[in-house]
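Please find the structures below.
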Structure P
Amino acid sequence: MANHSSSYPILCASFNQDTSYFAIGTRDGFKVFDSETGTLRYERAIGGFIIVEMLFSSSLLAIVGAGEQPSLSPRRLCLFNTTTGAALRELNFLTSVLAIRLNRKRLVVVLQEKTYIYDLNSLSILDTIDTVPNSKGLCAFSPSLDGCFLALPASTTRGSVLVYNVMELHSHCEIDAHRSPLAAIVFSPNGMYIATASEQGTIIRVHLISEATKSYSFRRGAYPSTIFSLSFGPSTQFPDVLVATSSSGSVHAFSLGLGMNQRSRRSSSFFGSIIPDSVNDVLDPAHHVLHNVVPAGVKSYAVIRKVDRVPGTSISESVAYRATVSIITHSGSFQEYTLIINQKNESSWRLERRFDLLTAISDNIISS
């Protein structure tokens, strides 16, 4: 998630593909942290960076400079080795690099009107996708080699999503998800589902990729808000939980399993029948809010690092979810919460830890 505004000390933040590490870019350089311990594992103070993407827990980073120094052009992608502290390869483009995604086989580079697919090992171009103007570099990527999809905006006037098969190199489908242009998109880890939010930010929808059909609609709120991030839980099967951060300063969690169980009851009720929605959705009620996590308007990025199923406290209670939600703010803080949801759709949030990303002291370098 890149941010070019000068009002924030953090210019970008991203978790790796399995959320075991995360990286931030600042005006001074970039840092890599261990998600489990919060330990700063690597830092490099050589200038500003607007993109820092990590390949799993390896020593490979894909980085793009903020353009504040001639050597750190936003049109240059550098593949960087944290073990040797040296650049492995550089790729130069005619316009600024807006987003990068990668897995063990593919490297995806998003420009404003083109997206390039590379073989990661040889760095040979496999395909070029001409896209609608995408000034924010909006994209989503499923890093799994099975169901490895890339999502890009397919329209500048509607919330349409192009889903592209990155391994087989062909367009898979197009999903008309919203009436307004897209603001956020994310795949489930196995590439089976995609969640979307529009610039209105009031409704979040989840579609099944294989059939391009809508599975869920969640109402985040009644008033428009800018969605900064969406993230599914790490399940490789059916996703349990989805979280969203927005300009409201709150974190919203949606329980997909409970939404499915309660959908029929909600849709048949009088209250459910009168809730307005642009496409006559049945709105799933499994919605849990943590208010005022960050000041309103401050960019934030949340992921669900773990989801555990835990037994209920009595025989009559069913299994509950316990999710670990990690939040990075562009003002420089890391926060981690435990979210517990029982089968009655009751929830509680507990702050586990919080620290300042900008003052953390380096421990040791990441190993290959």
Structure Q
Amino acid sequence: MATISEQATRVESLASSGIQSIPKEYIRLQEELTGIGNDIFEEEKQQEGPQVPTIDLKGINFANPEVRKKCREELINAAKSWGVMHLVNHGIPDDLIARVKKVGEAFFNQPIQEKEKYANDQASGQIQGYGSKLANSASGQLEWVDYFFHLIYPEDKRDLSIWPKTPSDYIGATSEYARQLRGLATTVLSVLSLGLGLEEGRLEKEVGGLEELLLQMKINYYPKCPQPELALGVEAHTDVSSLTFILHNMVPGLQLFYEGKWVTAKCVPDSILMHIGDTIEILSNGKYKSILHRGVVNKEKVRISWAVFCEPPREKIILQPISEVVTEAEPALFHPRTFGQHIEHKLFRKAQDDLLSKKKS
């Protein structure tokens, strides 16, 4: 593991130092700050305008065909119109989710010196572990977040040596959550397959199946920020994954770019937020949407989120629209590439965009 001196400054350290203004490298470009208000808590309460859909999965495998059909259609429609949704009655026990949140919070509540024992070393390619975003763009700007990142499923691909030993329930709670979340991913992929007129297991097969689909967890820790109107916890992006599942500590901060405006997602109790990622958008030839989103921060409360990215293998599978969803009227919208090539393509595009923004400013 890397030493503290080799790491970027921890955002938690900055936030707790008593600064009244944030360092310039955390100040985002003006164009990135459009739609960021002064009070995310008030924005989250607003009832006006579009709302992220909430999908009740209770009937997804119900014996009654009408109930089952209605539930599945709601999920499919949300994937087509928004690409993001709150899932309730998802089948993962509340007490297990509470354990996952408890151990994640407990890890971040430790002194920074303890967390540094798990520090990653991005320069050498060791991306798993405790870290902060390094300046890897032409603009040189940073995000107001620290994180812990690691692969959690399949079990035979995990590296438990970098998992936190404290709190003691971290490995047990996270392992069981990963196992159950993998089952939920299969259920969702099955319904999305049917929504494209394909057999149930098709999308699961296209993203790697039980053996190859990787679940990567990133616990994001967003400290209080003295100038939240100038910063971003996570800059605007779409997820490269097939699906992303998110828990949070009921502090608002997620914004979605929907119909030309930034919409603040409400905090829905006992829900798991799910994003459709680029991988499913590509396979569905754009029928399912990978929505642009970002994380904002606030002065009053620490926000923590647990994002699990379901990613296909980097090189083994060619990502391209499934042949059955491509027609003369709806030709392929995406060029064939591996998942790894897709990531590189996005990084290249971002670097070009950053250079352009820097020249304008």
Of the structures P, Q, the one that -9000 was derived from, the read-out being helix-only ellipticity at 222 nm (-39500 (n - 2.57) for each DSSP H run of 4 or more, over all residues; to 500): Q
Work out which structure the value 18.4 belongs to, where mean count of other Cβ atoms within 10 Å over residues 156-163 was derived from one of P, Q. P
Can you rank P, Q by mean count of other Cβ atoms within 10 Å over residues 212-219 and just name the one with the largest value? Q
Matching task: 132 is the computed value of volume of the Cα convex hull per residue in Å³. Pick the structure from P, Q. P
Name the one structure among P, Q that mean count of other Cβ atoms within 10 Å over residues 196-203 of 16.6 was derived from. Q
Structures P, Q, by distance in nm of label points 7 Å out along Cα→Cβ at positions 220 and 252: label with the highest value: Q
Winner on relative contact order in percent (Cα under 8 Å, 6 or more apart) once structures P, Q are ranked, highest first: Q
Looking just at distance in nm of label points 7 Å out along Cα→Cβ at positions 132 and 172, which of the labels P, Q belongs to the structure with the highest value? Q
Mean count of other Cβ atoms within 10 Å over residues 68-75: greatest across P, Q for structure Q
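Computed from the coordinates by the stated procedures, all read-outs in this text should not be read as laboratory data. Source: prediction; values computed, not measured. Cβ atoms are built from the backbone, for glycine too; each structure is taken alone.
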